[in-house]
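What follows are several structures.
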Structure P
Amino acid sequence: MTNLEKTCFKCKTIKPLNEFYKQNAMADGYLNKCKECTKNDATIYRNKNLEKIRAYDMARSKEPQRAKVAAEVNRAWRAEDHRRSRAHNAVARAIKKGLLVRCPCVRCGEQKSLAHHEDYDKPLEIMWLCQPCHKQRHKELKEEF
């Protein structure tokens, strides 16, 4: 093992240093757990403490500097494609008027769903998808084009 390699204490594998996160507190400047094991541990922790993490994220999102950044991102999102924000507003108005009823996700059946537009020029032609399925659908569309 050279100075450019390190052994992960978790998986006991010798890996190059770029497979470890930097950590100033360590003698060599790198964490003793590889990135893969660190990510796995973080995922396990997040799944076990989901409600606590969501509450923390909600509180953090209300901080003034984060709210400012979110507003800028929102403004840019609207400016990117005006048809998109018009379609979203049309759906919101149709739901409020009772012309559209929110349905479960068409893929997995999750009750909490979002309106997905395949074509923003047809604002009321939507597909109800939960957040994960909605993200997946956008990935699929991106791969198609």
Structure Q
Amino acid sequence: MALELVIAGFSQKSTIPRSHTCEGADLSPAIEWKGAPENTQSFTLIVDDPDAPGRTWNHWLLYDISPSVHSLEPGCKPGMTGVSGTNDFGKLGYNGPCPPRSHGSHRYFFKLYALDVPSLKLSAGARRAQLDKAMWGHVLAEAQFVGRYERK
């Protein structure tokens, strides 16, 4: 079985509900996964927007998630599970879709990685480049789920 990621409240490539965006409560959605390789020792979750002006914008970096965890509750905050990195809003934890107005619909990639190490040995607050470097060579499997959002 391949690693599979499911986000509650919206389907693959559909509109992300307002409650998960900067125009709503800005709460992370409920997330579940299954099909991790047998030798998975931790998970990493990255949420980013490749359609942001200028560069890919990181909305959530969460790493060192225990291999016994297979879901995240809606509204997951730093310290609830795993270790939170610093997103491109300069904050720990989740910040939802917030594309510039009249910039069209953006895609938001929720990417889950199964890793062969129990810890990436990064402190809380690591940035995306540090996370990518620490994960290099340790990814056993990857799953992604895409949602869309456009500010009116």
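When relative contact order in percent (Cα under 8 Å, 6 or more apart) is calculated for each of the structures P, Q, the largest result comes from Q.
Assign the value 3.8, calculated as distance in nm of label points 7 Å out along Cα→Cβ at positions 69 and 109, to the correct structure from P, Q.
Here the read-out was taken from P.
Given a computed value of 2.8 for distance in nm of label points 7 Å out along Cα→Cβ at positions 45 and 77, which structure among P, Q does it belong to?
P
To test your reading of the models, identify which of P, Q gives 0.85 for FRET efficiency 1/(1 + (r/R0)^6) of positions 101 and 133 (r between Cβ atoms, R0 = 25 Å, to 0.05) when calculated. Traced to structure P. Looking across P, Q, the calculation of helix-only ellipticity at 222 nm (-39500 (n - 2.57) for each DSSP H run of 4 or more, over all residues; to 500) that yields -1500 traces back to Q. Work out the source of 13.6 here, i.e. which of P, Q gives that when mean projected area of the Cα convex hull in nm² is computed. Answer for the origin of the read-out: P. Tell me which of P, Q gives 13.2 when you compute Kirkwood radius over Cα pairs in Å, for residues 85-124 alone. This figure was derived from Q.
Laboratory data are not the source of any read-out in this text; all were calculated from the coordinates shown. All values reported here derive from a predicted model rather than from experimental measurement. Cβ atoms are built from the backbone, for glycine too; each structure is taken alone.
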